[in-house]
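Enquirer: Structures for review follow.
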Structure I
Amino acid sequence: MVTILGVISEEERGYVQRLRELIPGVKLQLTTRAPGTLAELHILVKMAGASGCFVTTPSAKLLVPDAISYTQDDFAGSCLNISGIDYVIMNDISQIVTTPTGKHLAARYLSKLTTPEVWPKTPAFRYELCSTPDEAKAALEVLRDADMIAYDIETVKSKLFFDVISFTGVFIAKHQAAEGWFKYSTRTYTFPHSDEVMQELIKQVLQLEIPKITQNGKYDNAYLIRWGMPPVMWYYDTAHFFHSWYAEMPKRLDFITAYSLRDIQFWKNSGEGSFENRAKYCGRDSWGTACTWMSFMERAPKWAMRNYLQEFPISIACILPEHTGVELDSEAEGRLREYNIKIRDKKRASLAASVGLPDFNPGSWQQILKLVHALGAKDIKDTTPPSMDKFSVRHPLNQWFAEGFKEYKSAAKVVSNYTKDSVRLTDHAGKQWDKIFYCLNPQATDTGRLGSKESHFWCGLQIQNIKRDEDDEEAVSVKEMFAAPDGFYLGESDLEQAEARDTAYLSGDTALIKAVDCGKDFHSLNASSFFGVPYEEIYQDLEFIDFDGKVTKAGCKNKPLRNLSKRVNHGANYNMMEGVLLDTMGIRNVIKAKYLLNLPEGWGLLKVCAYLLSRFDITYPVVRGDYQEYIKRCIRQTQMLVGPTGWTRYCFADPTGNKRALNSYVAHPSQSLNAMVLNKAWWRIFTEIALVERKDFRLNAQIHDSILFCYRKGRQDLAYKVRDMMQVPVLVKDPYGIERTLCVPSALKGEGRTWATLKDMR
């Protein structure tokens with residue numbers, strides 16, 4: 001029987017039994033003694049008669065003494081052989097029961113000690129720094145014979161420059177090794193990005209017609225393309241594949257390698273100091289990427305590859321839009337900044353005068369919380385929106401302060417986030433561009449929907465969750481900053497009420513299907529039902545001209561009421577209970593709903609929320625009934641959710657005992673289906689319009705359920721083509737086995753110079 005020693009903290013003792021369940025047939029000895037030296041740790045292992053040891057305590061620093069600035073979680077999964085003893089660094093074992101992935105990770109890391117034979121052999125790290133062109137040419141000749149090449153760059157922050165690139169050639173044996181693993185070797189070379197000669201040699205390696213492997217390669221390729229070095233045959237990416245396999249897991253290279261390989265040690269602390277250290281660090285990155293990909297080829301299931309084949313092309317289709325960006329209207333930016341500085345300073349002065357403190361800073365949560373407590377709300381522990389809502393409803397004065405804090409923060413956020421100097425790109429030549437750049441990330445969400453953040457070039461902004469327009473007529477919309485190039489219009493095509501339609505078809509709720517397919521605005525229809533207000537007073541379906549020549553345009557007539565209904569609909573679709581719905585809607589909105597429904601004065605806000613959810617359940621009984629049970633059953637039986645497009649999500653948590661996980665899993669099918677439809681449309685628009693009509697069309701970004709683009713004036717046909725391509729029919733089978741074809745309609749806006757001035761194109 002294998003014996004292993006665990007060095008744990010006293011606080012972890014309560015989870016020992018759960019740990020033992022993960023490694024049956026293994027003798028597990030534990031100690032809470034904290035050794036002071038590595039030699040003392042060796043003695044503890046020998047005294048226990050153990051063949052290996054795992055460490056979860058701060059004693060892990062004994063195994064990696066040079067990593068001062070890194071945490072235990074950074075090193076988790078590292079396996080080190082010291083003096084003939086195998087050591088594995090683990091996360092705190094409380095994560096077995098406190099995180100969805102904790103049990104899975106603990107079992108996998110422990111198997112490095114208990115069953116090392118099930119892990120593939122990792123080839124030795126053979127590394128060479130090619131300091132001269134002759135050394136680089138010799139490396140190029142070796143790499144020509146590689147079966148695959150992994151590459152990685154190291155960038156210089158705040159500049160469009162990379163100073164070093166590494167290549168790892170993978171050489172696969174003609175046959176698998178006897179034990180069933182791929183037998184392969186690697187050679188790693190690092191090239192300095194120093195002069196034109198080295199740049200040409202780097203370009204030659206990237207142009208080799210050999211499959212390329214990256215880790216989050218869209219980042220590396222952004223710089224390579226800027227320097228005229230686009231890679232060919234970029235087929236594989238470890239971050240994307242791991243996301244396709246385990247969407248809930250982190251996508252960092254250190255985590256993925258620790259998860260995938262046994263004979264691996266944390267190296268992220270080794271790139272500091274000299275250029276040589278930095279170059280070798282870069283080499284380890286490409287080597288780790290190559291070895292990780294080989295482990296994927298050996299053990300990944302077929303469904304993960306199917307996911308990858310759906311996801312990875314989207315990453316390719318994001319590169320051109322990221323490099324194109326959106327034009328920045330400098331005049332609008334100036335107006336936006338000026339308006340919000342005025343609002344920010346006015347609110348700050350008003351609030352400071354009210355509390356009698358000239359230096360009062362409403363941007364400081366500590367000062368806000370101190371004031372909230374001074375006003376008697378000592379139970380409020382933070383300044384999050386739900387807490388501020390809770391504070392505001394207790395007294396009109398509280399509401400005045402809460403509104404003031406909100407307006408100040410909103411204006412300050414615009415000034416600091418949207419009008420900062422770093423929004424503009426400054427290139428390596430010192431030129432400043434009047435463009436807004438950003439990064440579109442296909443691996444940002446569990447559902448496959450594109451995420452967004454600032455550009456890879458240390459500039460720009462997050463384009464998806466920008467500040468909403470205000471009701472104030474004098475306010476300047478953030479969307480005014482986003483402009484079309486000269487001779488172009490901006491356009492946006494949006495999937496209409498997509499998630500409600502997806503939920504209807506996936507659940508098989510006939511009442512919900514009828515509601516989303518009846519031709520009326522779904523959220524307004526529900527608002528009419530929930531609040532007893534005629535539908536026509538909430539939404540006007542058609543544009544018409546009366547006998548007096550007055551034009552009545554189609555669209556929402558009572559936006560606040562529609563928004564209330566929308567929050568209830570989404571809350572029910574995502575299986576929220578009344579407490580979460582209260583936080584989502586906000587206290588003031590719930591009070592408004594209570595007033596509109598004329599509910600009893602004595603009802604608390606939670607009871608109001610419960611009543612709103614019950615109204616939804618009465619109207620659409622399947623969504624939170626049979627459909628939810630179907631989701632639970634799927635996960636219990638297979639630990640997977642499979643969507644109509646084949647996209648599969650591995651589920652770590654038990655939805656019967658974890659309410660948060662259940663909510664996530666219930667929401668996943670509709671969100672994932674919507675993401676897959678949008679991504680398919682994105683790929684078609686990219687390949688059939690953006691690449692073909694390059695003079696007349698620019699693909700810009702995904703914005704949740706919509707796609708933003710530019711088209712040349714006079715080419716409205718391209719805008720309508722985008723709308724048509726977004727309407728992707730999908731065959732959906734509900735839990736009852738009934739198949740229906742779902743095609744979510746798309747609304748089109750365009751003919752606007754800025755994002756804020758788009759017009760309906762019906």
Structure II
Amino acid sequence: MADLFLFIPFQINIKNFIYYIFMYICIPNFFTFMKKIFLILLILISLNVVGQIKVKEGSFKKIEGYVMLDKKEHSDDNNQPMALIKISTENINAEQRRNFIFKGNLATYFDVHFEPGEIHLYISAASATFIEIIHDDFGKTEFILPFDLCDFCGYEMVVQHIPIDNNKNHVKPQNNFLSIITNQADADIYIDDNYVGQKEVFKSFPIGSSHTWRIECNLYHSESGNITITDQENIINKTLRPAYGYLKVTSLPENGALVYIDNKKVGVTPYISDKLASGSYKIRIMKEMFKTVEQTFEVTDGDTTNVRLNMSANFVDVTIKTDLDSDIYIDEDIKGKGSWTGRLSDGAHLIEVKKASHETIRKEINLSLGSEQIITIDAPKPIYGFLEISSDPMQADIIIDGNNIGKTPKVISNILIGEHELRLEKVGCAPIIKNIIVNEGETLMISERLQTGKEIVITTDSNSDKIYIDDNYIGYCPTGVTLTYGTHRIKIERNNKVIEKHIEISPLDSIDSISISFYEPLIFTVNNVNFTMIAVEGGSFDMGADYFEADNDEGTIHNVTLNDFYIGETEVTQELWKAVMGTDINIQKEKSSYGTKLRGVGNDYPMYYVNWYEAKEFCNILSEMTGKTFRLPTESEWEYAARGGNKSNNYKYSGSNTLYEEAWYYDNSDNSTHIIKTKKPNELGIHDMSGNVWEWCEDWYANYNSYSEANPTGPSSGTYKVIRGGSWSYGDDDCRIHNRYSNLPSYRYDDYGFRIVMIP
């Protein structure tokens with residue numbers, strides 16, 4: 001049944017209707033006979049209604065050259081383009097137009113806008129095939145679109161209302177609408193002295209009836225009249241005439257005057273008013289140093305009244321000059337320093353010139369309106385007191401308010417009264433700084449003792465260390481000693497090992513203790529690139545791992561004793577490599593047969609794509625450049641340093657049992673190396689011994705010996721070189737401090753780097 005409705009257009013004539021009914025009944029096996037009879041009856045009942053509106057024949061046309069500008073706004077809910085149909089009506093007034101409803105097939109979206117004189121219907125361009133037009137009073141019709149709508153195009157169409165009866169005789173309506181429209185949104189509209197709305201109203205009245213109308217709006221002239229309702233359009237469209245104007249107020253000889261309109265402050269000149277109802281207004285302007293002006297002006301319909309008011313001066317231009325450092329006061333208000341130019345009212349004024357620690361100068365003046373006056377006032381005279389200063393030791397420099405005025409002892413007879421900063425200085429003594437207050441006619445006596453040194457507590461990381469200062473034995477650490485200001489040489493002696501350090505004792509420092517590490521880091525500079533070597537105190541440790549943790553090649557635990565050595569705080573960086581070797585990471589990548597990708601480039605990234613031979617060459621060149629002995633770490637030195645040396649906490653990884661905090665490895669590296677020192681160091685302050693890049697060692701690879709060793713260097717020959725520490729591309733087990741790995745010394749890859757050691 002629904003299919004039949006879609007098939008039959010509502011703007012149908014009797015001939016076509018009979019044809020459609022006949023064709024539908026003749027379709028075999030479509031519906032039962034009773035369903036067909038019911039449908040025919042329903043359509044016959046509906047004919048009397050739907051025939052009242054239709055689309056004017058031939059009115060549907062494309063608007064050539066029209067394209068919607070805001071395409072984004074006029075897309076349907078599926079973001080598909082829409083088209084615009086501008087619908088005008090015949091025999092349908094403005095209020096009736098607002099009762100139209102539009103429908104279409106299920107995939108069609110509508111957006112309806114009621115504009116003056118027409119309806120704007122936005123419709124889905126791709127899916128629309130027909131439009132169902134519905135009106136509560138006039139019935140409905142269906143219009144089949146004659147062609148596909150193009151995207152964002154415009155079309156026009158006319159909808160007609162043709163009143164008919166069942167006998168097809170035209171019947172004139174008994175009532176019609178009166179439309180009253182004005183240009184002001186807040187205009188009140190009256191019909192027969194009854195308020196009916198604002199801006200635009202529609203009212204139905206019997207044809208032939210007469211009515212009065214009136215439009216009123218604040219600041220506009222009213223409009224009124226009479227009208228008799230006809231069977232045609234009854235429209236009253238009025239543009240209201242303004243009953244207001246504007247005031248534009250300026251002041252002479254200068255602007256900035258306060259403006260009052262009818263005793264209400266409204267602004268300052270130059271001033272343009274808001275809308276003012278036509279009529280008379282009292283204008284008053286006021287400004288300091290000018291006489292008040294008041295005058296009445298007329299505001300006329302739609303015009304701007306220019307108001308120009310002349311003010312008479314009520315001041316004298318005055319310039320006051322005095323000492324550049326003195327403050328000028330006029331009538332107890334500070335005006336400036338050294339000089340001031342401005343306006344003063346006529347009459348008496350008090351001028352004061354003030355300066356700290358000086359006598360105030362006062363002058364009364366009496367001004368009369370006329371020419372500019374220049375007043376010069378003498379500088380205030382200073383007020384002195386007396387100051388007597390001595391010190392122990394003598395001959396200390398006396399500095400008052402930043403000025404050196406001699407040496408102690410001294411009597412000063414021309415010091416200004418008031419507060420001053422006093423500073424006493426002498427080489428080898430701590431300075432004395434204090435604030436003093438000098439009073440008029442009084443002598444201030446000051447005597448100070450200057451300190452020649454301070455007590456310093458010296459500590460080391462061992463209480464058994466002997467301390468010598470300037471070659472004099474002081475005692476065991478920690479100890480306190482009084483040192484004179486200046487440079488001193490401190491010597492620390494521990495088990496036939498000696499370190500020296502120079503310290504500066506200054507009266508300006510607040511330091512009261514000095515802590516000296518026996519094994520301090522060393523900083524080297526090569527071609528303006530700095531690198532740090534961490535001191536590792538020698539000792540003994542059990543190398544290898546226990547049965548439950550060890551791989552096959554690390555399970556032979558054996559004791560190793562090592563001498564002191566220094567190891568790199570970080571892996572050798574790309575910056576240091578370039579400073580020593582003169583090449584960069586790109587050169588190393590080109591040499592590689594096992595990788596072609598760069599994984600972190602920059603000064604602070606570790607160097608990689610380095611084989612064992614190249615790492616050895618680096619150490620040799622660096623040794624020549626510095627005069628020190630650099631080499632790769634032995635495997636035992638590497639593991640001892642990774643453990644934390646004699647400060648070891650027996651962690652699984654270098655510095656922690658939680659690898660995420662200490663290392664860049666497979667789970668957190670994002671398949672790349674990372675900048676050095678971005679993870680926590682181990683107990684000795686060494687970074688990245690777990691993860692980031694594998695690190696070459698000096699030794700040939702072989703199984704561990706089972707006996708104790710001192711400073712082992714591994715076998716004398718072999719095929720593979722030891723490499724330790726894991727890398728960004730390996731898991732947590734490979735990053736253990738006990739884990740061993742090896743490869744051909746000629747092998748280079750994108751996670752192979754190294755760090756260096758130095759023998760003291």
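None of the figures in this text is laboratory data; all of them are computed from the coordinates on show. Nothing here was measured: the structure is a model prediction, and the numbers come from that model. Cβ atoms are built from the backbone, for glycine too; each structure is taken alone.
Enquirer: Suppose helix-only ellipticity at 222 nm (-39500 (n - 2.57) for each DSSP H run of 4 or more, over all residues; to 500) works out to -13500; of I, II, which structure was it derived from?
Expert: It must be structure I, since only it matches.
Enquirer: Could I ask something else about it? Of the structures labelled I, II, which one yields 72.8 when mean projected area of the Cα convex hull in nm² is computed from its coordinates?
Expert: II
Enquirer: Taking Rg/Rh (Cα atoms, Kirkwood Rh), for residues 414-749 alone as the quantity of interest, name the structure among I, II where it is greatest.
Expert: Answer by largest value of Rg/Rh (Cα atoms, Kirkwood Rh), for residues 414-749 alone: II.
Enquirer: Further, regarding this structure: If mean count of other Cβ atoms within 10 Å over residues 238-245 comes out at 25.0 when worked out from the coordinates, which of I, II was used?
Expert: Traced to structure I.
Enquirer: A further question on this structure: When relative contact order in percent (Cα under 8 Å, 6 or more apart) is calculated for each of the structures I, II, which structure yields the highest value?
Expert: With respect to relative contact order in percent (Cα under 8 Å, 6 or more apart), the highest-scoring structure among I, II is I.
Enquirer: For distance in nm of label points 7 Å out along Cα→Cβ at positions 390 and 502, find whichever of I, II sits highest and give me its label.
Expert: Result for distance in nm of label points 7 Å out along Cα→Cβ at positions 390 and 502 over I, II: largest is II.
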